[in-house]
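Chemist: Please go over the structures that come below.
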Structure 1
Amino acid sequence: MCTAILWKHYFGRTLDYELSFGEQVVLVPRRMPLEFCIKPPLKSHYAILGMASVQQGVPLFFDGMNERGLAMAGLQFAEFADYSKGGTLAPFELIPWVLGQCADLAQARRLLRGQELCDISFAKDLPNAPLHWMIADGSGALILEPTAEGLRMYEATEGVMTNSPPYPYHKLRYEELRHLSAEPAPHSARRGLQAVGLPGDYSSASRFIRAAFIRAHLRGEGEGAFYSMTDNISVPRGCIRLPQGDAFTRYTCCCDLKGGIYSYTTHQTRAPIAFSFAERDLDGDQIFCCKLEKTMI
């Protein structure tokens with residue numbers, strides 16, 4: 001359960017789940033080789049900064065951005081994701097493969113055209129998660145969905161994405177509620193009536209509509225405005241209860257695509273903690289990792 005949003009030159013996501021994967025902030029510098037199961041390795045590439053679970057020294061990215069201002073996030077696509085047996089790229093390799101060699105969304109479109117994903121898992125005890133992806137830069141966003149019909153690409157005109165069902169379903173549902181407004185209701189002193197009917201539950205379809213509505217009407221500037229938007233789609237702990245534990249927003253990230261800054265908050269830590277490309281050695285060959293701050297500050 002996740003939500004991704006592109007707003008102006010800020011891109012970010014919530015990660016809403018019942019389990020922790022030991023996620024860390026990770027920087028992959030330009031000269032750290034990126035190995036792939038079938039594709040040739042990238043011995044040099046754009047530096048990548050994002051959130052990942054590091055396994056056997058390999059970052060398995062949930063989301064990230066590169067030094068040129070292209071960002072990407074994976075979100076749950078349960079019941080719909082289909083990884084072709086004939087593909088040449090594993091799902092867990094997709095984010096570093098794209099961010100490592102694409103400077104912008106136009107390059108990503110060209111690189112991904114005709115590609116297929118294959119069901120090669122990182123390890124026997126780490127099967128591939130069913131995912132679809134949102135890719136964005138300051139010019140717009142793209143949705144990438146692996147289906148039984150192949151790898152589908154859609155222009156994310158609403159600037160948001162959540163989990164299953166596929167993007168066309170979310171788009172249709174949002175179109176049905178485009179009449180909702182932030183303007184005052186005529187002849188009434190009561191506020192907010194023009195948005196009556198805006199979904200408030202935590203299903204992916206409702207979060208898509210709520211995120212798209214807030215994004216379309218949000219006023220403000222900077223990272224603070226972005227986090228005020230994600231606060232309205234985050235899942236508080238205890239509101240979704242599962243046999244294996246509560247599903248809630250474990251972290252929220254914000255990528256400043258112009259400034260090259262990746263920041264995050266967690267369920268415990270509400271003040272954003274930031275990492276910048278400018279503060280790191282981008283020409284190295286060793287991965288940089290930093291565990292998440294989970295102390296209330």
Structure 2
Amino acid sequence: MYKLVVIDLDGTLLNRYGEITKKTKEVVTKCINKGIEIVLASGRPIDSIKAIAKELGINGYFIAGNGALVYDLKKDKIIYENYMKKEKVLEIIKICEENSIAYNVYTDKTILTTSLKFNVLYYYKENLKKEEDKKTNISVLNNVYDYVKNMKDGKFLKITICDESSSIFNSIIRKIKEISGIEVLEVAHMSRKMIQQGTEEIPVEYFYTEISASDVDKWKAIEFLLEKLDLNTEDVMAIGDNVNDKRMIEKAGMGVAMKGSTPEIIKIANYVTDTNNNDGVAKVLESFLL
């Protein structure tokens with residue numbers, strides 16, 4: 001029996017509209033009632049994940065910023081952190097600005113951006129359906145570089161870089177990889193999300209990568225929790241769909257990939273469940289834990 005289940009959000013627990021289905025909520029609740037520790041692990045900032053955790057009745061821990069921090073919901077505080085250095089953030093912003101490529105800076109409290117495009121547009125549309133205290137905090141600024149430079153206590157989780165053109169995107173990534181002390185996520189495929197506007201479904205498609213401090217990883221955050229909870233690697237089930245889930249799927253006692261995941265993730269998983277649009281998380285939890 002797995003005692004700790006770590007679940008990615010986008011492309012895994014959440015469907016294409018950024019929602020958790022009734023079926024998935026019911027199954028997660030049954031697991032919690034059975035004494036299984038459910039931990040959400042995402043690249044999203046604190047408030048966004050906290051709202052989803054509360055919606056599911058999770059009262060333990062979650063991992064934000066792809067492993068940059070661990071949050072204790074009972075104590076309502078960060079208990080583990082590994083942030084990007086401000087000088088690295090500014091260096092990346094400068095490259096993006098000079099090459100007119102979209103980027104977003106994720107802090108522990110908000111997402112800093114210059115415009116509502118790509119992944120931030122998706123979060124913005126998600127917010128329109130949510131109550132005020134459940135929204136992802138987005139700050140649209142005229143000058144992100146100056147704002148970051150003047151921040152006295154900035155806690156930087158990660159930076160995302162997005163573009164519709166693969167050639168432009170790849171050329172910027174090559175430049176950023178020359179910076180030391182950071183980790184650039186190798187995402188080869190295009191991200192595809194759906195936004196509902198009235199009765200119409202609008203696709204949001206873009207190439208993207210995520211940049212964090214060099215030693216940030218979801219699995220490192222999980223190892224911190226294993227020690228805290230006195231559990232072993234064999235006690236962990238990890239569920240995800242993308243390359244930022246690779247190490248946790250590889251290292252967990254049972255690594256689960258969503259159907260339609262990045263091929264690299266399918267290859268290393270112990271088990272492949274259904275898609276995020278067809279209650280894949282609920283199905284694997286029912287099969288192995290209930």
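FYI, it's all coordinate maths here, none of it is from the lab. This is a predicted model, so every value here is computed, not measured. Cβ atoms are built from the backbone, for glycine too; each structure is taken alone.
Chemist: So if we calculate distance in nm of label points 7 Å out along Cα→Cβ at positions 127 and 167 for every structure here (1, 2), which label has the highest result? Before the final figure, lay out each step's value.
Modeler: Working: 1: 2.7; 2: 3.5.
Result for distance in nm of label points 7 Å out along Cα→Cβ at positions 127 and 167 over 1, 2: largest is 2.
Chemist: Matching task: 22.6 is the computed value of mean count of other Cβ atoms within 10 Å over residues 23-30. Pick the structure from 1, 2.
Modeler: On the way: 1: 22.6; 2: 16.8.
The structure behind it is 1.
Chemist: Out of 1, 2, which structure matches -10000 when helix-only ellipticity at 222 nm (-39500 (n - 2.57) for each DSSP H run of 4 or more, over all residues; to 500) is calculated? Write down the numbers at each step before the final one.
Modeler: Values: 1: -5000; 2: -10000.
For helix-only ellipticity at 222 nm (-39500 (n - 2.57) for each DSSP H run of 4 or more, over all residues; to 500), the value -10000 is produced by structure 2.
Chemist: Where does the value 4.1 come from, among 1, 2, when distance in nm of label points 7 Å out along Cα→Cβ at positions 175 and 239 is the thing being computed?
Modeler: Value 4.1 for distance in nm of label points 7 Å out along Cα→Cβ at positions 175 and 239 corresponds to 2 out of 1, 2.
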